[in-house]
1. Using FRET efficiency 1/(1 + (r/R0)^6) of positions 115 and 171 (r between Cβ atoms, R0 = 25 Å, to 0.05), single out the structure from P, Q with the greatest value.
2. log10 I(q)/I(0) by the Debye sum over Cα atoms at q = 0.17 Å⁻¹, for residues 75-154 alone was computed and gave -0.74; which structure, P, Q, did it come from?
3. Once FRET efficiency 1/(1 + (r/R0)^6) of positions 123 and 259 (r between Cβ atoms, R0 = 41 Å, to 0.05) is calculated for all of P, Q, which comes out largest?
4. Can you say which of P, Q returns 152 when volume of the Cα convex hull per residue in Å³, for residues 27-218 alone is computed?
5. Quick one: helix-only ellipticity at 222 nm (-39500 (n - 2.57) for each DSSP H run of 4 or more, over all residues; to 500) came out at -7000 when computed from one of P, Q, so which one is it?
6. For the read-out percent of Cα pairs over 38 Å apart, a value of 20 was computed from one structure; give its label from P, Q.
7. Identify the structure, out of P, Q, from whose coordinates log10 I(q)/I(0) by the Debye sum over Cα atoms at q = 0.10, 0.19 Å⁻¹, for residues 139-274 alone was calculated to give -0.37, -1.19.
8. Given that relative contact order in percent (Cα under 8 Å, 6 or more apart), derived from a single structure, equals 11, which label among P, Q identifies that structure?
Structure P
Amino acid sequence: MTTFHPAFQCHGRSFKTPAMLCAFVREVSEESADFLEVWFDEKAYVEVETSGSTGNPKRIRLHKVHMVNSAMSTGSYFNLGPGTKALLCLSTNFIAGKMMWVRALELGWDLDIAKNYSQPLHDENSKYDFVAMVPLQVQQSLLHLNRVQKLIVGGGVVSPQLRSCLQSLTTEVFATYGMTETITHIAVQRLNHTKDEHRVLYEALPSVQLNTDDRGCLVIDAAFVSETKVITNDIVELHSKTSFRWVGRFDSIVNSGGVKLQPEVIEAKIAMVLTGRFMVCGIPDERLGEKLVLIVEGSGAAIDAKEAIKTYLMGANLEKYEFPKVICFVAVFVRTETGKIQRAKTLEKCGVSS
């Protein structure tokens, strides 16, 4: 049976046995207790579900020893040893939340479970050494983040506007790169308190080697968390065997009249002039094969709203082929349970056609 570090605490309480811990946690969070019972059982693996942001979610098995290795790597990289005060504000139905528990158990942290996941720091008065959030949680916690020493942000792209807000914080903030198959992050990018030229680069954790395949997609060699190399659909610019710049998804490329357009690159440019949530994707077109469409979250489908957006786009430094042919609105984007936008389903909901 898996045990835990003797220094481990939950809400400032120590526990002699896994059973005592599980009983206490069940009074606070049913889903956390459910995970702990799996973690402490006799099986050598944990079954998890992928996020489903680019396709249908699937069940995979992760070896517990690999999850422990990942926890140790994070602890070493961020210098988070026994006694670290941490806050869990991510669902343990998914790998990010599960790994907060594994880190706490294995490294001897004192872990609090947030009462309100959407605004995790509002009901907490403690100061924290380490917290993991998604971008929306960060946005809704800006007034309280100075109570956090180190913050990692995953599960979505950090907008230029949000990144700008982070610069005045005392908190050390890092974007993470990873997936369920790599047991959360295998690389991090500093988002504040660093030189501009380094902000676009992800740096791999120790013992991670990076390469690209013939599509220009990242290949991850990290034996401590995966027995095989992980071949991704993420197009990157490799700067070294341990650093890269993320460009976008191979499966989101739009081929418009023979010109290959990367939506994430275009979105980054548009984000400099357009606030709110939006996405760029391709739809079938008889003449071009595919044409570029800009979908904006909200109900402002009036003609004057579209004209205003077109005016903003003129200042986005877009290339000729990067200007959307169609602008449309959808009330609410379709998201996964972890908050990632499901592009195909959102486009379908929008009802855009050629």
Structure Q
Amino acid sequence: MATDGHNHQTPIVDESAVRKLGEAREKITEQLSQIIVGQQQVIEELLICLFSRGHCLLEGVPGLAKTLLISTLSRTLNLSFSRIQFTPDLMPADITGTEIIEENRTTGARERRFLEGPLFANVVLADEINRTPPKTQAALLEAMQERQVTVGRIQHQLSDPFFVLATQNPIEQEGTYPLPEAQLDRFMFQVWVDYPSEDEELEIVKRTTADVEVKVTPTLSAPQIDRLAHIVRRVPIADHTARYALQLARLTRCKQEEAPPFIKDYVMWGAGPRASQYLVLAAKARAVLQGRYYVSQDDIQAVAAPVLRHRIKTNFNADAEGITPDEIVRRLVALVPTVNEAESSRANPHVFRSADAS
């Protein structure tokens, strides 16, 4: 594939397609801002997930409008929406659906019929997903990966598009069940929802205490979202940029010989191959949403934290010293050389920016 003077690949996505995606982003953001105050980074990361057709896990303390953001997004997108409040007594059949025996009034014969559960929607809000036991959490695995549900040997296809947007509270640990690593890996992003600024909180108080009803106008349909998602996947990426994403993911693995010292000291398990895939896919979505036809290493760096933070399992040493997965990602980004630095050290592909970056 041809490249231009900046070593970017010739675009295979036409200008009108990129413009459509940019217009969609502006419309959705405009509608969300009528309800949600601030949280621009959270909204951007949600949209990256949306147009990459990935699932998203939102984490933050109560009262930060995580649930409101997701329900407003579904209304903005004119998609079917289903909210599941996860509780300790929730069973798998409560979310996937179950077979029932129904009598045919015409013939009098009894027939089996599948009664769809709340998973059969375009946008599924899994509220407080860590409050239900692993048995029920695992019922989401097939749906998130295969976009289908198997009940009684029969496979039922889910709605298209299909997004699982889950929330969890990081503070209360009593009565919760941490998500298994296999399920965490199915989430493209783990998004951290932080406290609003003082001005944003003032605006929140003024809006929520006034007698004003805001209506959200649907902007995109399911077929339109599907077409825009195909545009994202057609965005080209240079080999050196893809390799940069690959290195960020591979160097989180403490068993790798080339892993830096701080990874071996603080990390128990690193990111798997899905991390590399999601780094590239999310970077493509970010590039197009910003009106570009190519992926830069800045795009990879921007999505590194939400892609990697839930795929890095720190050990006791890290916990004792207050080293979080986000800090691990920050050090990795500071450590792995960009293409210009890599070109100057081709003799050793594992040369880092600083010998003491940890």
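Where a number appears in this text, it was derived from the coordinates with a stated rule and is not lab data. Owing to the predicted nature of the structure, the values given are computational and were not obtained by experimental measurement. Cβ atoms are built from the backbone, for glycine too; each structure is taken alone.
1. P
2. Q
3. Q
4. On the way: P: 136; Q: 152.
Only structure Q yields this read-out.
5. The correct label is P.
6. P
7. Corresponding structure: P.
8. Working: P: 11; Q: 21.
Only structure P yields this read-out.
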